[in-house]
Structure I
Amino acid sequence: MNNGALVRLIDVHKVYRTGEMEVPAVRGVSLEIKRGEFVALMGASGSGKSTLMNILGCLDRPTTGHYILDGADVSSLDRDRLADIRNGKIGFVFQNFNLLPRTSARENVELPLVYSSQRLTHSELRERANGVLASVGLAGREDHHPSQLSGGQQQRVAIARALINQPEVLLADEPTGNLDSRTSIEIMVIFQQLNERGITVIMVTHEPDIAAYAKRNVMMRDGAILDDHLVSQRSDAASQLQQQHASTL
């Protein structure tokens, strides 16, 4: 009965209470995202997109309404169960990378497995971390600390960390917000490649140029969905990167 949807929101509201005041952040959102989609959540500051992302990532619960993730209603689960779902089904990529500064790229990537139900040996941990780092173009930099990496390389480490548990869905919150335009395209190449491998990607952005790399754009305003459409002329990040490279030769 879920129509093939990996994510279903049904009349979701989120209200924050400060003292006697109620502040509605999400107002009656219903949304379906099928497995393998690449969706950009767009909107100005205060539109509700970040609150909605927190709900999708099981970092927050809706005040009312239902959130169905991979066929299970997670709307009212307790904190421990939500943590289990986050660790097993969801990968997170943030604007500020959120890497541990005194830890190597490999150790940053291994971190989610420390809290996982999987019990891997040290060599298995190392092998898996090295594998995902290589998959995002960081082979040979496993022992580098964040301060030894560029912003784009740090974001690649963050993407590898998000992938280490083989999640059902990858959530990216303004993943290019701290990067220059060329590095942003490099990161979008990775997201498009991951999506082509079948990973569902949901990305928050306020930049139309970045949203154009997704397959579908959902625009929010005042806590509600204003527009939801497929991208008719999707940007190809890999082609743009090749063109930029050719123009510098």
Structure II
Amino acid sequence: MAKPEVKTDEKKQHFDDIYVAETPVPFKERILDALEYVSDDFNRQTFDRLILPWAEKRSANGAPLEVVDLAGCFGNTTLATVNGMDYEAIRHNWRSEEDAASVDRPRRFPARVTGIDISANALAFGRSAGIYDATIEADLNDPAPETRQSVDRALTEAEIVISTAALVYLEPAAVEKLVDAFAQGSGEGYMLVNFLNPFALDGADATKRLLLDRLTFVGSMASRHRRLSELEQENYPGEEWALLEIWVLKRAG
């Protein structure tokens, strides 16, 4: 399979070969383990504080919530937010190909999860393991017209959108279209997004302005993301950790 064509910051480490693997075991070993990718603990904490109470109330009648994991790759943040798994639980679940084939912990509320990503292999894994119920393979910077329609429809119908450590790979025009699609949906809805530091700070600032123009800010949290790779430490002298801003925003509906 060809490597994804994504917009990249050359100062940031890229893991194209991991993202197109058939299982998340290389992701676990080379990113979760080697770089202490702990950010999903904080994604879960923010989700639990600002979204989960509403999600539990909204789904109390058993009707599933429409959830989209946008550029979610193998679905680790879905496991953190929807299934309530922490960093250690995700690592344990993905310790081998056999163990990764099913999810260790059930969902905390009824949900129908759509995974959207550029990696067909990651999406296929997520669906077979039960992390995703539906998938859309898409280059979000330049989707085909029919794919754009599918992505827009999924975001418009979504009640929860998760996009963590992913917006850095997207062009501002692509981010604008994605946010607009979600904002145009009917009914109350929430978006959890991440901004990375020290990567692509100008792009992050532009995305923040765009989000605040279209959605209502709910709350935020600052945290660690993962350790910087050797390449990144050379490019950002004196830094050891990539840091994270986690935002939650609300669609008025």
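At a glance:
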{"quantity": "Comparison of I, II by relative contact order in percent (Cα under 8 Å, 6 or more apart) - largest value held by", "calculated": "I"}
{"quantity": "Winner on mean count of other Cβ atoms within 10 Å over residues 81-88 once structures I, II are ranked, highest first", "calculated": "II"}
{"quantity": "At a computed 11.5 (mean count of other Cβ atoms within 10 Å over residues 57-64), which of I, II", "calculated": "II"}
{"quantity": "When mean projected area of the Cα convex hull in nm² is computed for each of I, II, the largest belongs to", "calculated": "I"}
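Here, each number is a calculation from the coordinates, and none is a lab measurement. Values in this document were obtained by computation on a predicted structure and should not be read as measured data. Cβ atoms are built from the backbone, for glycine too; each structure is taken alone.
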